[in-house]
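Listed after this line are the structures, all set down as structure tokens.
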Structure P
Amino acid sequence: MDIRALEVFCRIVELKSFSKAAEAVYLTQPTVSGHIKGLEEYVGLKLLDRLGREVVPTQAGELLYGYARQVIALRNQAVQALEEYKGSLKGQLIIGGSNIPGEYVLPALLGRFKARYPDISITLRIADSREIARGVLEGTYELGAVGARFDNGQLVYLKLWEDELVLALPADHGWAAKPAVGLAELSGQPIILREVGSGSRKVLEDALRSAGMDVGALTVVAEIGSTEAIRQAVKSGAGISVISLRAIQEDLDRGTLSTVPLEGMRLTRDFYLVYHKNRSKSPLCEAFLTFLLQSVRPKPSVGS
């Protein structure tokens, strides 16, 4: 039984599509179809059915899928063990990161990991937390780092870092000298928000909801999909924003931005590693996951 055919079969089951599976395994769709045809001829059973636009496993396919994942996982463990025994690791890993972990946390860790395994290639793509979680679910990324959990029975989240969100102001803003401001006072100020789906937006919305407010009560002058762009917009005087302390620490040190506490409130969020609980991880992904867990000493979070 061809293990490559088993890998292709598993991706089709997970993505419910021949075309998406072909893209995920870097093969043409006819090649993918050929693998499945050969696999079905080998076992003498039909393994996949088309139901509308989706491809689903037959009962025989469901049975094979469980064993196929075990075979692939065992193969990956053997390969990784041998590579680590030789002191080397090769391959390409594609991971996703939401703005803060993707721009301010992961790059330094990637550099250290790359120094340990110089023959590897890692691609880091930045998007909001919801998009990263969806990418992990669909197989676009083997691993993601996100600032919010979007519960799904197929995803596992591991808590890694804590982040504090602060109210950022231009350095010359009238509130800069205030000891604190209440959430209700935000309604009279021009507010810059992250886009819907970002972790920081979700934290602010939850805080407003707890205080009996809604985002609609704010004077939103812009919704921007980048923490860095928001940082620059606040510095230019376009408005104020609730933003990660990590992202503006240098500005605070230089005096180009100010912060003021929100009365009786400390806004925090957790950053998580997220991966698919049923999908086999590559040896490189396993090694990077282990490296991250050892580097940041996380507190495990209940998986969904």
Structure Q
Amino acid sequence: MLTVFDPWNNPLCTCPFKYSLHPYTGCSHQCLYCYATSYIKVRKSIPKKNFIQRLLRDLERADPRIPISMSNSSDPYPPEEKEYMLTRKTLEILLPRGFRVLIVTKGSLVSRDKDLLSKGNAAVTMTITTLDESLAKKLEPNAPSPHDRIRALRELVEYGVPVGVRVDPIIPYVNDDEEMIRELVETLASIGVGFIVTSTYKARPDNLKRMKEAFPEIAAKLDKLYRVEGTWIRGYWYLPLELRKKLLKPVIEAARRHKLEYATCREGLTSKEWFNARSCDGTHLIPLRIIPKKKTLLDL
């Protein structure tokens, strides 16, 4: 259950060493641009079998000083979490033991667990690609609306939970309008978000097919940008570097204007112009409220 995060030797990944933990497999949000569907398939979220028992076993060997990211491919707060409460049960195990937890989600249900998150070594990063409700519904058909995500973030901030936002992916011709980006970042700053990470859309064969089907008017343009002019790097088509900079610049400039920490993700842009935070993923936001109870071999 608890595994070391593996970026598949991507030379552009700047993530710190961390664990990865997924209470569910599949993902009910079914975002068109999802990279994980190439291996988890397009299917609803399903609780992993005997997850809690297997997690408890894994924790016997885990180092509580290493952050745990929940989750990097299958959202920990799908609609099914209302019934199964598997993520909440996981937090009830991890947080009292002093484990450092980073929640990565689009699920507004995360605010339900503010009582736990506000008392433990926990932070939340929420993905918001746009404030445009109709566009968000098209891109992320089963995910909560941007309005609901903003509301959840506001609740978390009010409870003292550190929050960041993933303004990603920025997709050419889709959500790259500079005015809309500025409005999004301004809204986030106004509710107390202190950190933003951004990245451009990385195309894989399956998600590019979905994007072209959903946006047929730009299908040829996307094909040209990615498959003709782009570069294939570790399983993804990347846009040309200068175009990636152009797309990310409005996010970075808006973050800087509002005095927010900012970073880029898997872009190879590590200078202060593009990266002004202690981590790219938000693990630096995790507070130390509970000292881990267990010593490990690393302490001996």
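What follows is calculated from the coordinates using simple rules that are stated; it is not laboratory data. Small disclaimer: the values here were computed from a predicted structure and weren't measured. Cβ atoms are built from the backbone, for glycine too; each structure is taken alone.
Once distance in nm of label points 7 Å out along Cα→Cβ at positions 4 and 44 is calculated for all of P, Q, which comes out largest?
Q
Suppose you compute mean projected area of the Cα convex hull in nm² for every structure in P, Q: which one lands on 18.7?
The structure behind it is P.
Work out which structure the value 3.9 belongs to, where distance in nm of label points 7 Å out along Cα→Cβ at positions 68 and 100 was derived from one of P, Q. Before the final figure, lay out each step's value.
Numbers: P: 3.9; Q: 1.4.
Going through each structure in turn, the value belongs to P.
Quick check on the output: -9000 is helix-only ellipticity at 222 nm (-39500 (n - 2.57) for each DSSP H run of 4 or more, over all residues; to 500), derived from one of P, Q. Which one produced it? Before the final figure, lay out each step's value.
Numbers: P: -13500; Q: -9000.
Attributed to the structure labelled Q.
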